[in-house]
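Where a number appears in this text, it was derived from the coordinates with a stated rule and is not lab data. Note that this is a predicted model, so its numbers are computed, not measured. Cβ atoms are built from the backbone, for glycine too; each structure is taken alone.
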Structure P
Amino acid sequence: MDGLILIIVSLCLIFVALSLRSFYKYLISKERLKEEIKEKTFIYNSFEKKITRKEKMISKMLQYADDFSGIGQRINFFSENEEIKKQLMQAGFPYGLTVERFQGLKIFLLIVGVIAGGVSLVLRLPFAEVSVILLPVAAYMLTIFWLKKKAKNRQAELSYQLPDFLDTMSVTLQAGVGLDQALRDIVPYFEGPVKDEFGRFIQETDVGVPRADAYRELLKRNESREFQMLIKSLIQGERLGVPISKTFKQQSEEMRKIKKEKIKEEAAKASPKVTLITTFIVMPSAIILIGGLMAINMFKDSSNLFNLFN
C-alpha cells in the first residue's frame, strides 16, 4: 500500500513538473512573439516624448482618480470643465491627464486629506482638530493651483525657447529648405513645449488637416504672447505672400528684443525685493548682533557703568 502511494505521489510530482515546464515554455514563446510583432509593427516617431520612471509611477497612481471622475465633475468649485480643459492644453496634458481624470484626482486627494486628518485626530497630534478640515480643503485647492502653475510655467518656457528656435529656422529657410521639411529637421533637436507644439502641428498636417486650421489649433492651445505673435505673423505672411524665411528672421529679432526687455524688468523688480530683505531682515539681525556683543563686553568688563555708582 505504501509503495502504491509513493508511486502515485511520484507521478503527480512528475505531472506538475511537466506542466510547469510547458507553462514556462508558453510564456517564453509568448514574450518572443510579442517582441517580434512589436519590432515588425513599430513606427519611429521622433516627436514622441520619452517617459521617465517617475512619470510612469505617477501615471499609474493617477489611474485611481478615474473612479472619482463622476463625483469630481459634479463638485466643480473653482474647476469648471471648460476652464480645466483650457489649462490642461496650456500645460501640455501633464502625465496624460484628461478633464475627467483631473476632476477625479482632486476628489481622490480630498479623500486622502480626510483620511490623513482622521489619522492625526486618532493619534491626537498637534492641531489635529484643525487638520481634519484644513487638509482636505488644502488637497482640493492645491490640485487646482498646481495645474495653473504648470500651465503658466509651460507657457513661460515656450516663450523662452522661441528665440533660439526662430534663429535656427531662419538660417535653415534661407538655405532654401521648405517650411515643412525645415520643421521636420529641426524640431527633433529641441525639447519641451516647442518640440511638443510643432511636432503636433506636423502630425496634423500629415493627416490632412489644412495648414490654416493647424495654425488656429496652435493659437487655441497656447496663450504665450510671443508664440501668438509668431503664429499670427505666419498666417498673415501666408495670406500676403511674404517669404517665410523673412517672417522668421523678423520674428527672431523681435523676440530677442522682447527677451532683453523682460530681463531688464525682472532685474528692476529684484532691486526693491533685495532692499526690503536688507531693511527688515539683515539690518535688524546685524543691529541685534552688534548690540548683544557690546552688552556682553560691557558686563564682563570690570570698569562697566555699574562701577560708576559704587
Structure Q
Amino acid sequence: MNNTFLIHENYTINGQRLKIVRDDIFPFIGGGNKARKAVAYEKFLKEEGYNAIVTCGGVQSNHNRAMALMCAKNRWKCHLCIQGSKERFAEEKGNALLDRLSGAECELINPEDTATAMDRAMEDLRARGYNPFYVIGGGHNLSGGTCFVEAVQELKRQCDEEGWKPDYLFLASGTGSTQAGIQVGLDMVGWGDVKCVGISVARKKEKGIQVIAEFANMLATHYGLEKDYKDRILFNTDYLFGGYENYTDEMKDYLDGIMKQSGLVFDTTYSGKGFWGMMQEIEKCRLWNKKILFWHTGGIMNIMK
C-alpha cells in the first residue's frame, strides 16, 4: 500500500463549489484518516521489529478498528483499551463489531483509567514475550502525523496539474494529529497562507489548540522546519453541540440530504460535523467566492453502528 494514495474530486453542493479529499475511500477496511494512519504505523512497526500494540479509543473508535485490522493482517497481537460500557460494546455494530471480529484483546475501561490500563497491557504483553508499541489514542505518535504531511505533498502535486490552490482547507478535528500533519504539510509545500480550519468534534478550544500546536511543533522539528505553531492553529468549537457524538436534528437532516444529492456519506460524530461546520462558516463569513477544500476523514462505519 502506497501511503501517499490520495483522491480529490470536484463537487457543487447547494451552489457552493468545493474540492473534497476523499480519505473516506482510502483503500483499507473502513477507510478514513485512521486507515491512512494505520498503513503508516504498519510500515513503522515492521521496520522497527514490533509485533504487538496497545492503544485506546471509544466504543466506536475508527482508530481502534483500523489498528486492530492492521494487526490482524500482520498476525500481530493487538490490545484495545476501550473507553465505554461492556453492554454497548457487545451490542453495537460498525467499528465495535469489527473490533470484536478482528481477534484483538478488547478490555473495557473507564476513561479515567486509560493510562493505567495501557501501561498494564504493555507489561503483560512483554511478559508473554511480545515486543509491543504504545500507540497514543487517535494515532497521536509521529507516524500518525508524517503520513498527512506526505498526503499534502501529493495533494499539492495533483492541484498543480490543475493550476488550482485552496484559500481555505476545512476538516473535522478530534485528537489533532491529522490537523497538525496537514498544517505542517501546507507549510512544507509552500502553502503556508492557506487557512487550515479544524472543526472540533469533541475538544474545547484551549485544549484542542494546545494539543494540535504541540504535535505540529514536534513534526516541524522532525522535518527541520523552523516554525512555532502556538498562535497559528485555527480550531472552531462552535459546532460541538455539547460534546463528542452530540448533534442536532437539523444537522442530521442536512447531511442526509447531502448524501442524496452527491453520494457523499457523512456520519454525525466526525466528518459530518466537520462538513456541517464548514458550510455554516462559508455562509457566516461570506466565503462563497473563495477556493474551498474539505478533507473528508471518513466515518462510514459510525453510521452502521
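Mean count of other Cβ atoms within 10 Å over residues 26-33 computed as 22.9: which structure among P, Q? That value comes from structure Q. When relative contact order in percent (Cα under 8 Å, 6 or more apart) is calculated for each of structures P, Q, structure Q gives the greatest result. For the read-out Rg and Dmax of the Cα atoms in Å, for residues 58-121 alone, a value of 12.4, 39 was computed from one structure; give its label from P, Q. Of the options listed, only P reproduces it.
Assign the value -26500, calculated as helix-only ellipticity at 222 nm (-39500 (n - 2.57) for each DSSP H run of 4 or more, over all residues; to 500), to the correct structure from P, Q.
Working: P: -26500; Q: -14500.
The value was obtained from structure P.
Match the computed value 59, 45, 35 of Cα extents along the principal axes in Å to one of the structures P, Q, and report its label. Please list the in-between numbers first.
Numbers: P: 114, 87, 43; Q: 59, 45, 35.
Of the structures listed, the value fits Q.
A value of 127 was computed for volume of the Cα convex hull per residue in Å³, for residues 106-177 alone; which of P, Q is the source structure? Going label by label, the one that fits is Q.
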